[in-house]
Each structure stands twice: as C-alpha cells, then as structure tokens.
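Derivation of every value follows stated rules applied to the coordinates shown; laboratory data play no part. Computed from a prediction, not measured in an experiment: that's the story for all the values here. Cβ atoms are built from the backbone, for glycine too; each structure is taken alone.
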Structure I
C-alpha cells in the first residue's frame, strides 16, 4: 500500500516540479520598493479596446512577447445554459486590453493563452469554465489564482478581489458594476473603469503575494494547488451527463432511487443544453428530489406529488415518466452503487484525534488547517479506511505534496480508530 502511494507521489512531484520550473522563477521576485513602483506604473497603463481583426492581431503580437499576463472576464448567464462571454480583460504589464468578445473570432486567442507561461487570475472558477467551453484546451497547467495564494497566507478561503487589493496594496476599487449588462455597447464609463480595475493591479497583487509565499516556502504548494484547481474545473466543464446526478446524490437513497436520480439528472442536463436554458428552468432541485422520492407514473401524479412547473409537465411530462420507468426497470447490477454515509458520531474521539494531527501539520508547514485538508477530502479518507477501498481512490489533492503526510501519519491514525469510525458511519462488521 505504501509503495504504490510512494510511486504515485514521486511521479506527481516530478510533474509538479516541471510545471513550477516553467511558470515561476524566484529570481524574478521584486523587493518592496520595486513593487510600489510597479503599482504606481499600473495606474498609468494605456488601455486599448480590441473590437476588430487588426486590433486583435496587435494584441496577440503583444501577448506572444509576454511570459505572464493577468486576466478577467465579464459574461452574462441569467437565462441561458451557456454563458455569453461579453468581455475579456488582459493586463500584459505594458498595456490593458479590453477584448470585445461578441465581435471577434477568438480561436487563435485561446491558443496563445494556453501556451502562455503564466496566466494570473483572481477566483478563476467561472473564468476557466468559460475558457474550457469556448476553446479546445486540455486542462491548463499555467494558472495562478491569487485567491488560492491568499488562502495559504490568511486562511480565508474566498477573499474577494476588492478586499485583497485593499489589504495587500492599499488600493481601493469599486465593485458596483459586477451585475450590470456587460453586453451593452458602448459600456458606461463606470462599467469600463470597473473592467479595467479588475486587471489593472492584478500583476502587482501577484508580485507581492509571490514574495510572501517565497519567504514562507509555500510557492510550490500554491502552484500545485492552482494546477489542481484548473484540472478540477476542466473535469467539471467536461462531465458526462450521466455523472451529474452525483451532485445531488444522498446516502439515504436506495439504488433504485439513485437510478431514477441519474436518469432524471441526465435528461435535465441534455434538455437544458439543447434548449439553452438554465437547468433550474427545466427542473429545480426540489422537483428532482420529488421525482426521486415519489416516482410518479402519471401526469396527474406529476402535478399533484411534485413541485414541477405546470408548463414543464405539459411539455415534457410523458417523456419524463418514460425516463423514470426505464430507470426503475434496470437490474440491480445496472443501478448506481449506494452513496457512503458520512461519519457522524456523538463520540468525538476520531474527530479530535484527526484535528490534532492536522493542527500539528499546520504548525509544521505554515499551511492553514482549512487549506491543508478539505472536508470532502477527509470524508474520502474515512470511506477508504472504513470500507478498505484501494488507495487509487485518494482524492487528487492528497496525491501531491500532502501525500507523504497522509500516508505516514493521517491514514495510520484514522485506521487506529477504525471501529469508532465504522460505528459513526452506521456500519456492521462483515460476517
């Protein structure tokens, strides 16, 4: 067991080292005075609108000379399945570009960004979701998310950009335009300033965070977690329809109910995509749960026993009943496996022991406990130990720099509390 994990760790470490070498050079760190000068220079950067082919070509020429850029996007996703990209903001360190996305073919643009040594974002979840949707890019390996860096330095997992600039650079920006109509043309003066400010100081923020990370020896860990996040976002953007049910799966559901949930979730995803409307416009989550519990067999039952909107019942009721009946007809072998129950117990011995070990490693590494171990990772560890699952099922985040500690300390500790763990997961010993 340890040998397999060690080999995995070595391979991961080698891969991560190569990524780090390609996107980060510690010799480029700036001193505090240099950062202050760069921050002042950022305030005076020229801004260029990119709304035609020639302007885009000029922007691409500039990008190809850069080893790093800061980016953000503005988009609309209120009544559609697919987000509508309205604007891409890029800071190259020499200029800021506002790319009028609806007017342009950005195929070459995405390729240039994919090949960029380093892309710097703040809270890149939705941005990379759009990137993967509109490009043919594989999982990106050149991403640095300043929000992830800040979580390592502060323990605050979702620090906003406005707070980050104020705290780290003493720069104050307005955020009032975040929900405005970004497809409007021309943008208002307030919208344009908001869009520019979203990237104007992002390179400066990166520089000062990188300096702090370097001093604390955390750079490699942050870079690895940024690439992990980029990979998770890629997988989320490319999830198969029949796997979407897992987001709503409940350990209390029977295999038959899970089969219905899987079928209904897949149907909802496909219909929402085909009609380009949000999934909740097709079926809200509560309506999906109603279908799983009630398993209606008629239009009357759909109307009386679920919270489905009447227009959806009228348009798709017969089709949905057929989907449910087909799922109910699956054999036990074809049904999804049950979801493992979470660990819950009035006996806090397991939780206290785990918390103590995490606290010790936090003090050793300087990594905040909530960054060191996610709740879902810990739940997976409990399942692996309690159910004797293969180590290949370790979450990806525990196969990198955390792996040696997980294998040598955390798993042995959890294993020593296996009986209490199984009791807390309502398990019985095998006969």
Structure II
C-alpha cells in the first residue's frame, strides 16, 4: 500500500462537525473514520464520577453520522477514550448508544469493546514489583492512594486496536488510550512506518485544530512511507506550515519529543511544506523504540463543592477589595465555627475576576483597571451539607458587611441567580498519574466482541 488515508471528524466525540465536511472527507475514500472520545483537559471529575463529559444527545448525533458512513463505505469506525475518561461506565455508555443507533437503523456489524479500567489489586501488584514510577511533579504511588481512588484506567497504545481489527471488528470502541494510538494503529496495521503513523495520530486526535480558522471540524490525513499530508475537508479552512507546526507542540512538555507506549516520536527535524493552498506535507519525523510502558490515571474523591457568583461595580469597594475580603474571611471563619464547622473542615477560595481571577497570584498586573468585579466563591468540605452551610454564611457576609466609605444602604453585591447558592457536588483530584514499566501491550486491555 502506497498510502493510508484517515478521516477524523472532530476534536472530541460530541463536539459536532458539519455534515458537509464529513461528505467531503468520504469523497476522498478514507480507509477508516475515527474520533477521539476523551481527554484529561476537563479535569478529574469525569474519571472519578463515571459521568460522561458531553451530552448523550450530542454524542449520539455524531456517532450516528459516523456509523452510517463507515458501514456504507465498508471501512472501520474507531472511537477511543470513550465518554471523556475511558473508564468502564464511559465505555458502556457509548457502546449502548452504538447499539441504539444500530437498532434504529437496523444495521448489523461486528463490534469490539476494548476495556481499560484496571483492577486496584493489579496496580498494587505492580507497585509491589517496583514497576511503577511517577510522572513529573507527582509523588510516588502508595497502597493507600491506590485504594482511595474511585477508579483507575490504563492508557492503551495501538496494539489492542490492531488486534481488534485483525479479528474482524468493523466498529471499535475503547476505554482510555493515548490520543494518537488508534490512528497510529490503523496506519501501522496497513504497513505504514511508525514515525509518520504516530505523527498522523498527533494531527488527527484534535480534528481540524491543525487548520485555520480554528473550529470543530473534520481533518483528512494521507500517511505515506516518509511523510504525511494533512488537510481539512471543509473548504473554508486551510492548513498552513505554521498552523501544523504549532499544533505539534500541543499537550506535551517537550516541543519536539513525544513519549508514547513503546517509543518516542521525535519531531526535531520535521519539515513543513505547503503542497496546496490548504494542505501541508510534513516529513522528517523519526520513531525510536523504547521498553513498553503504560500510563495509569486515577481520581480520588476529596469532598463536595458549593459555589455562588456575585458582582460589584462600587468604586469604593473595588479600591479596597483585598482588605475587604480579608476581613470577610475572618468573619466567615468565626461564624462557621459558631455553627460547628471549624476552619480545618473546609476550604474556601474567592476568585476575583477583573483583578486576578484567571491567573491568581501569577497575575503580573497588580493594578485593577476594571470598573466592575465578579466574585466566584467556592467552598469544598467533606460533606455537601457542610459546604452548603459555609457557603451560605459566606454569601451573607460578602454581600452585607460594612467597609470604610460605604455609601450603599443594602447589599454590596449583585447576585445574578435565585437561588444564589449552587451545590456543585463531588470534587475529585487526580491521584494516580504514574507509569507501569515493562508491561505487555495487551495485558491490561481485554477485548470483548459482539454481533450487533
């Protein structure tokens, strides 16, 4: 095979894409259709809770269009990291959507479901064997952390996808994987070398993000022996050498070295050449094999959150907002202790937008230049009731307490919602961000097949 053609519909399942872009991509005769289904970008909540990142309706819409296209063209459909975090609840939610679409369409195909949730006893075994190492800025793993995790997933490489396709799957749904893995799997299975195959995956995982203008849309990549050609299928978008080169910096601590299961993709010597007004050829990437390793991701419940949002455009208050909030914190702490919630049983953060709400202490501009400020007040405690109670008194104090030069006779803050207090629910943190070394590529990822 001289080239392998891959079509990515969007940056994430459920983000949507124009149907015309899908049709334009199909006209170029891809060998597979795929979409990345997950990411850690939205934080640990989705892994910890098992809730899907995107809505059922939006995922079903995207899946239906892709499934019908794949079956009509007799090419594989591959969705990785299903549901946002790729744990078992996420994988089953997407699998049920696929079955539902098949029932409605009366379509039939062989489905592969690749599981990625790792039993805690397995992780404890790896730890006992001294095969677990932390990622950068992460403490060493211990048994208590493993056992406290709500769930743990492994990030599979390309091998399970290749096996599923080898065994006749027409639709492949997987739990958590590295983002480029399914694309690299399809290209390498067709005989393409690892370097351009992995590079293609880095482009395709985010849909049309390597193109301009930015938006959720389709991307088409031709993989050849020593290069790839990337082009959006929407004629209103274009790839440029700059847009493609900068995308290769995406989500990586190194600008040129990308660590993947079983090796390293090195883009140091990449060359970016326009081959048309909308397409770019990338060559010069290399692949260096390394001992196989799998990243583990786990999330642990740390409490429950409640928030409220309010704002002020009082210039007197804005001019002394730091002192005002310091006094308010002391008052809130005292009042909360009076009804039985001491300071060490909750955490309160006040984000001040218009001052430093985005960057916090790292904000270089110290002078407030806004005529209004928005306060987002959050309280995290071990129970929702405690979080709600402390937030309630925080809302009262910040909305009513006096300050020097105060002219208003009622509230200091404007609250946009009633009720003003919003119970957000469980809060999770990433507690497992570690690598298992010296592992078989298939051992953590059993494949289940069914005839749909």
Mean count of other Cβ atoms within 10 Å over residues 74-81: greatest across I, II for structure II
A value of 77, 53, 48 was derived for Cα extents along the principal axes in Å; which structure in I, II was it taken from? II
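For which of the structures I, II does the calculation of P(r) over Cα pairs in 5 Å bins from 0, in percent, for residues 138-273 alone return 2, 9, 17, 19, 19, 14, 10, 6, 3, 1, 0? Don't skip to the end; give the middle numbers.
Values: I: 2, 8, 13, 12, 12, 13, 13, 11, 8, 5, 2, 0; II: 2, 9, 17, 19, 19, 14, 10, 6, 3, 1, 0.
For P(r) over Cα pairs in 5 Å bins from 0, in percent, for residues 138-273 alone, the value 2, 9, 17, 19, 19, 14, 10, 6, 3, 1, 0 is produced by structure II.
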Out of I, II, which structure matches 3.0 when distance in nm of label points 7 Å out along Cα→Cβ at positions 82 and 226 is calculated? I
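With volume of the Cα convex hull per residue in Å³, for residues 194-337 alone derived from the coordinates and found to be 166, which of I, II does the value describe? Numbers along the way, then the final one.
Numbers: I: 166; II: 221.
Derived from I, not from the others.
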Of the structures I, II, the one that 20 was derived from, the read-out being relative contact order in percent (Cα under 8 Å, 6 or more apart): II
Computed -16500 for helix-only ellipticity at 222 nm (-39500 (n - 2.57) for each DSSP H run of 4 or more, over all residues; to 500) - originating structure among I, II: I
